[in-house]
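I've put the structures underneath this note.
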Structure I
Amino acid sequence: MYDAADQLALSCEISHTCLGRGGEFLLIDNSAPSDAYQLAVAREKGFAYCGVFGLNDGVPRVESEPDFDSLLTMLHAALAFCAAVADRLRQPEHGDSVQWLRSLYALEDTRGL
């Protein structure tokens, strides 16, 4: 059986796990493979599990450990999570594909329809 944080991480379109201590934190994107270097740095700094941020159908959700240090760290990490969500939702640059499609549609139809 999953606890509330596991369910949040699994059910949200975007979710990040927060590790940290004393307001210093590391956000881990749950949809990406684990980064061994980041996890080693977190272990070296003595970071602990603080909670999970999630976004599902535009609704933000948070599950946090109940201790004060975790809550403080989650508050510090909330803005970084918002920035990560904004980066994920930002439209990719089109490059020259838009111009290429315009020139494609400008070609004369030679099929004789």
Structure II
Amino acid sequence: MRESEVTDQLKCSFRFLALSADQAARCAAQFGYDRPPRANVQGTGYCVPIELVDESVSDRIRKFLTEETIDASNCDVFLSILTEYDTRIYDVPCLVTKLIRECECKLTVSFTCIIDP
């Protein structure tokens, strides 16, 4: 990959990790998720990631969790970092820490460093 193809990216999303097929369909419709929900790795339900773009998404996530009675252990906040740098400091949006605290879910981080030879 050429240097110009890689940018320093931090993406944040909230993932529903074990929804039933009906819940996944409702979640996808409510959040405008345009891809079909995919089965989770364990094969125990469907995963639907919701990009954290602003506070209104946070409010809708909390409402969906309550309405669908989803356990916090079946969700996470996912941070994905794609970078060309092996050392970097990232400011995590306040929305992320707020969701973790209020929803009592875990944080999952993916760090991918792409270095050209």
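Computed from the coordinates by the stated procedures, all read-outs in this text should not be read as laboratory data. Because the structure is predicted, anything quoted here is derived from the model rather than measured.
Summary table below
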{"read-out": "Origin of the value -13000, where helix-only ellipticity at 222 nm (-39500 (n - 2.57) for each DSSP H run of 4 or more, over all residues; to 500) was derived from one of I, II", "value": "I"}
{"read-out": "Of the structures I, II, the one that 13, 41, 30, 14, 2, 0 was derived from, the read-out being P(r) over Cα pairs in 10 Å bins from 0, in percent", "value": "II"}
{"read-out": "Which of I, II leads on relative contact order in percent (Cα under 8 Å, 6 or more apart), largest value", "value": "II"}
